[in-house]
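Multiple structures follow.
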Structure 1
Amino acid sequence: MTEEHKHPHHDTKKVMDRMSRAIGHMESIKKMIEEGRDCSEILIQLSAVRSAINNVGKIILQDHVNHCVVDAVETGDKKVLENLNNAVDKFLK
């Protein structure tokens, strides 16, 4: 990320806390796989991690829209909106 694109995020602590929990959860799933645990249990846990990651994405998206996009609209920066559209498209695939 270049210096010109750095900007403060308002929910960094919330995002980092949730990411740490998701990473810990993934480590637990890895251990479940190594131990040969039931595939159904593993799939359920993977689903929980996917949901957690989606929620992190939602927080980041809300922060981006509420701050970065608002600033971009005020300054007429259409590139931010183009980048947002590309990012949302990739995130929702």
Structure 2
Amino acid sequence: METIKIDSRLFEGYSIVLPKSTLLLIRGQHGVLGCGYFRVETADRTGDALAVVTGVKSCDEMLTAEVRQVSAAAAELGVRPGMSGREALLRMG
């Protein structure tokens, strides 16, 4: 786990190395920013706030990547496709 600071707010970043790729997740107080391994459909079933970015290889890259998909709960927090991962986290923080 690594601590990620954005505008004086703290988030938890997780990176799990798999045999052929890396699983990435950054957790805020009210939701998470995940890599393409995560499914919005699952988050919608559980009611979790999730924003998904793709094509990233590190938590740092997730912050500048474009959000591709959002769960309904994330949308309620103001997270929208097209915003940066950083912007999404601040809304879910």
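If helix-only ellipticity at 222 nm (-39500 (n - 2.57) for each DSSP H run of 4 or more, over all residues; to 500) computes to -24500, which of 1, 2 did it come from? Corresponding structure: 1.
Can you say which of 1, 2 returns 0.5 when distance in nm of label points 7 Å out along Cα→Cβ at positions 24 and 56 is computed? List each step's numbers first, then the result.
Numbers: 1: 1.4; 2: 0.5.
The value was obtained from structure 2.
Which one of 1, 2 has FRET efficiency 1/(1 + (r/R0)^6) of positions 40 and 64 (r between Cβ atoms, R0 = 25 Å, to 0.05), as calculated from the coordinates, equal to 0.75?
Details: 1: 0.10; 2: 0.75.
The read-out comes from structure 2.
Taking 1.0 as the value of distance in nm of label points 7 Å out along Cα→Cβ at positions 16 and 48 derived from one of the structures shown (1, 2), identify that structure. The structure behind it is 2.
Given a value of 15.4 for Kirkwood radius over Cα pairs in Å, point me to the structure among 1, 2 it was derived from. Answer by label: 1.
Between structures 1, 2, where is relative contact order in percent (Cα under 8 Å, 6 or more apart) highest?
1
FYI, it's all coordinate maths here, none of it is from the lab. If you're wondering where the values come from, they're calculated on a predicted model, not measured in any experiment. Cβ atoms are built from the backbone, for glycine too; each structure is taken alone.
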